[in-house]
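Read the figures in this text as sums done on the coordinates, not as results from a lab. What you are looking at is a predicted structure, and each value in this text was computed from that prediction instead of being measured. Cβ atoms are built from the backbone, for glycine too; each structure is taken alone.
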Structure I
Amino acid sequence: MTKTRYEKSFKNAKASYLNRIRWAVSLFYCAMGLTFASWASRIPDLKTALHLTDGDLGTILFALPLGQLIVMPFSGKLVTRFSSYKVLIFSLLLYVFSLTNIGLATQPWHLALGLFLFGMFANLSNIAVNTQGVYTELLFKRTIMGSFHGAWSISGFSGAILGLGMIALGLSPYIHFLIVAAIALLLIAFNYRFLIRTKDKIKPESKKFFSKPDKNLIWLGVIGFCCMASEGVMFDWSGIYFKDVVKVQGSLVVLGYASYMIMMASGRFLGDVFIHKFGRKLVIQISGVMISTGLFIAVIFPYIVPCTLSFMVVGLGVSAIVPTVYSLAGKNPSVPPGEALTIVSSVSFLGFLMGPPVIGYIAEWFGLRYSFAFIGIFGILIAFMVSRIKAIA
């Protein structure tokens, strides 16, 4: 059994100070979203500059989730041992620094190495910031996790728009990434003092390194797996889909990613409201159907207007799933939030490991449209699996 012990200043804080904490945590999500979206917005440019085929890119994209998976067994324990506050600041600084290194890639192996480090620090930041999100949600005593992920998505959309501007100005990925790093560092500098400092009180038996994972956490992870496979495909391949399948020109290659991100952000801010009104289970079921519907429409009608609309549907579909899964995991009564989130993320991020690279291989053999159709099946699986989990109401 775990129990979160807050410092007295947080437990007895006024509403205005609690709101400042919420803003600070939200802006850390923003820094992470901006960092990741900046990389995603320049994938087509890096692919062209390094003369990569779809298969080559698919192989290199393995490096990012591989970095995440390497550090996953330790991230939750690091957060529990040293606090999410310290781990978040440390890992986010390195996450931003690793983004700038990606912009220096001149050989495929440079890009692979950069993505490996990018993935490592992404996972540490992800576990730490979501632990902060869980702690803040507990302080407010209502569901607000969707708004944190919404902040990530808004910054992701902003990152896509910024990428569009950088492409239009003819700036290299490295200069682009340096500008993003400066913005992220400012967000960290002005908000780190308002992060929550807590310690989790853990009974001795919960400290065992090897123990049977909680069944509910595994199932939540499987749902997250299907959602994150869809997200990974949209992050890494939406621009290429618009360029190679929809045949758009110039800076419009970012349109698919931007349309996806803006609806993802909108859906996350509305997700908490819908969950309160309709319940988690129904919201996740409908979300799964929307993911499949959007991807299948993009496959059947590969034209700019229907693809833009269908990517918006996919964005709305994925919006509520991960915040809900993380919120449920972080409130597990028998596992510390950081470690519970690690278990769920370990399963979920296998979707990031499988999705984008598999897309590359299927595209190499059969074409990009068929690979998007394959990922579309995952939405149906989400709707089916959530009906089998009693822990989701």
Structure II
Amino acid sequence: MSTSQPNHPNAGRRMLLGGSAAALSALGLASFTRGAQAQTAVATAAAKPLPSYAAWKDANALIVHTSNTIETRRSAFGASVITPSPQLYVRNNLPPVDAAVLQDRDAWVLEIEGVKKPRSLTLGELKTLGLDTVATVLQCSGNGRGFFPSKPSGTPWQVGAAGCVLWAGVPLRNVVAALGGLADGARFVTGTGGEKIPEGVDPASVIVERSVPIKALDDALLAWEMNGEPLSLAHGAPLRLVLPGYQGVNNIKYVKRVAFTSSESKAKIMAHGYRMTPPGEKSSPEQASVWEMGVKSWINGPLPEDGTLQAGLVQIHGVAFGGTRAVKGVEVSTDGGKTWKAARLVGPDLGRFAWRQFVVSATLGSGTHALMSRATDVAGNTQPEQREENSQGYNNNSWRDHGVTVTVA
């Protein structure tokens, strides 16, 4: 039986073992740059158990903020390219669909609109229209919110609301071609999630429905598999709209409708949610939407929770990605950004949407060292030093925020 399914026989044991171990390993997590305040928040979050739909995950590798927000510990990323499913973060805007849909995954129905021959297709029918795989960085748009001094509302993610995963499914462009092509006037790809809407609530106020520019169609995938296994409820089973290079909220889970529209969705999560709203202002459709990811990197080792390091040679390693563009290179600083040294990209290159592991050798003397990384994509865009201030803490790719400070004996 797959270990990535909620009913795995070891799931309960993982939850029991993970509780105390997670609390212990949390003690050093927040000593990056935010100090004791962030450390206390992380330790508190770590005491919460995994929700039932994600009970199969590795509790030792995760921080449970709420039942719908689960973060990967920075120390759990390791030095491999693909993030194992049991360690991957979870972010849901609504509770998952009923697990009963997994009894017959191929019966799931997807409505396709805005094509010349609109119709509904079952997942079984979609599987006859083609197959492709793509590695992408999946990242919550609030990843890095925990570094904002303004303390925006929302989960105080640090670096762990992200991962690099491998998807399998049918290219959305194949489905469009099979249905006669796009209808006239299509400017956006609009995906709608299939979560149950609470009774007595205006559907537009809570429905997960996002629109992205039509250019995303070129790479979009309707995925039913992740990391070599059928999708789990935690990650959008039985079908997910994957938009490589776009922030996670646009990658619609439990997708039940894909429409090619002339305008953006009027749903609240689109019209007012996930906007780059200046501090102190109200969100509005005129503000930039959270769409493509920016170039970003961070260091995954050595970390403060490793304790005091011995002076001498160390291998500083981490991950870097460029959203819709490939990473060209990464630089690392051991003195808080005063000087930089080129790092080496290591491991397999899984394509422009995946992240790259990087490493640089450095000799560290006794004292404290502020380790920073900054990435540059193939178009020449370099990771900025400062975050873009906004009221909800979105799109933080500041290299200074994402640094770590280590102590060397």
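Points to keep in mind about this one:
- Read-out distance in nm of label points 7 Å out along Cα→Cβ at positions 289 and 369, computed value 4.4, structure in I, II: II
- Identity of the structure behind 1.1 (criterion: distance in nm of label points 7 Å out along Cα→Cβ at positions 65 and 361, calculated), options I, II: I
- Computed -3000 for helix-only ellipticity at 222 nm (-39500 (n - 2.57) for each DSSP H run of 4 or more, over all residues; to 500) - originating structure among I, II: II
- Comparison of I, II by distance in nm of label points 7 Å out along Cα→Cβ at positions 169 and 273 - largest value held by: I
- Relative contact order in percent (Cα under 8 Å, 6 or more apart) - highest-scoring structure of I, II: I
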